[in-house]
Structure 1
Amino acid sequence: MPRSTLYQQVASELRRTIYSGALGPGDQLPTEAELMLAHQVSRNTVRLALGELVNEGLVTRTPRRGTVVRERRPLLMHPQRELRPQSGETREAFAWAVSQEGRSPGQHIEVSIVRPAEEIASRLELADDEHAVVRRRLRFVDGQPYNTNDSYFPLELVSDSEIARPGDITRGANRVLAELGHPQVRVVDDIWARMPTSSEADRLQLQQGTPVMVYVRVGYDSSDAPVRVAVSVLPADKHLIRYELESR
């Protein structure tokens, strides 16, 4: 039997024990020697199988503890609800969503005025000499870095508002835009997957082999002018994006 088939078979059986709950977060997998004996395969085959599980984000390998199951508790995101504030809720969408799951949200914010990259400038329909305010956020769930969210706004539109000033906006920047007379009435989402850059991996403390989703949302006001571009980098093992569509 080809070696590739052997290691995939071993990986499949280990994967099944994890998804079934037989091995839970923090549990240690059998040692390489134990797996060799149980599956009657070589050490190299076992290492290839374990490497596949590492790349999928199911396990981590440490010198002292061996191979252990990672905790997988993805944050459920409902993008269609972002512009639909919950009744009586004064917090911004991310904090509200995390709190709804009984978890603790947090974030580190940096605000600056920039000449945005061409991709952002074109989405905001800015001229070459126009600037944007960017609010860069590293978001935390239960004290762990979960994602990044960089929101860009035309400087001319928000220069005298809270959006251009440092610090958190408890009720969210979307409400500030509405108060400025530019509520977002239409959004366009682009989502794709890739491997993280080295800086993203460091900032988000990603395990080796963890892919990310890049989620770009452009918000338009009632005159169909773009007023916000939000770029989120979401580790694939920590997020589940759910869209709910209604037929009309």
Structure 2
Amino acid sequence: MCTVIIRVPQRDGDPVRLLAVRDEDPSRPWNPLGPWWDARPEIVGVRDARAGGAWLAADGPAGRLAVLLNRADVTDRPESELVSRGSVVLDAVAGRAPAGDPRTHGFNLVDVHGSHARVTTWDGAGLTTEQLSPGTHMIAHDGVDDPATARIARWLGEFADTALADGPEWWMPWLAVLERSASLPSDDDRAIIRDNRRHGYPTLSLLACVAEIAPGAADVHYGELRTPGVWNRIDLS
């Protein structure tokens, strides 16, 4: 039940800006942002240490970034026939979009290239792609900007109305909104910093990334929460 906030520019050539919060089982090991894939040294990402794929990855020289959010599905394939969703992210930053009948559980894939972004959704029955219009959007476990998702209904307007800063730490005004959101209990449906165990999932918010993507460039910063599901002022180094 991760969360992504993304601002798509009005003008071609201007950067896309993104804030992503990762929810995952704290017992599932991961590697922080880094160049973990020896055969693809141009890629940096947050690696799933168990399956080897990525939650978020970027190819700076190509101006590409992808991040994946889990969603429910209706697949009837046995688990033995399914592969990790992390491979979808690595394919996306290589320019290979999901196609056909992915052998994974459901996902929302946020795929950025230069000044443009799209969301590809797989629910186990059909694959759809939505090009994101200029402006601010929010994605979680259902549709883009879905008003039925409580955290989107509560916080999308605030992220959209927040002017980002000039200079290298452009993300600080969005972090201030994220910090305000953390005043809610972490099991509240409106919370972004989350503890999903009450909802039947073993996942808690673990970390956040911010990224600026433009033609020929992708700059990503990473920070972890000291305690899963509990807000602290994140150092996005």
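Bear in mind that the values in this text are calculations on the coordinates, not laboratory data. Since the model is a prediction, treat every value here as computed from it, not as a measurement. Cβ atoms are built from the backbone, for glycine too; each structure is taken alone.
What the table shows:
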read-out	value
Per relative contact order in percent (Cα under 8 Å, 6 or more apart), the highest-valued of structures 1, 2	2
Structures 1, 2, by distance in nm of label points 7 Å out along Cα→Cβ at positions 13 and 133: label with the highest value	1
FRET efficiency 1/(1 + (r/R0)^6) of positions 61 and 141 (r between Cβ atoms, R0 = 35 Å, to 0.05) derived as 0.90 - corresponding label from 1, 2	1
Winner on percent of Cα pairs over 24 Å apart once structures 1, 2 are ranked, highest first	1
Origin of the value 13.9, where Kirkwood radius over Cα pairs in Å, for residues 157-228 alone was derived from one of 1, 2	2
Per distance in nm of label points 7 Å out along Cα→Cβ at positions 45 and 189, the highest-valued of structures 1, 2	1
Given -8000 for helix-only ellipticity at 222 nm (-39500 (n - 2.57) for each DSSP H run of 4 or more, over all residues; to 500), calculated: source structure among 1, 2	1
Source structure (of 1, 2) for Rg and Dmax of the Cα atoms in Å, for residues 29-148 alone, computed value 22.3, 67	1
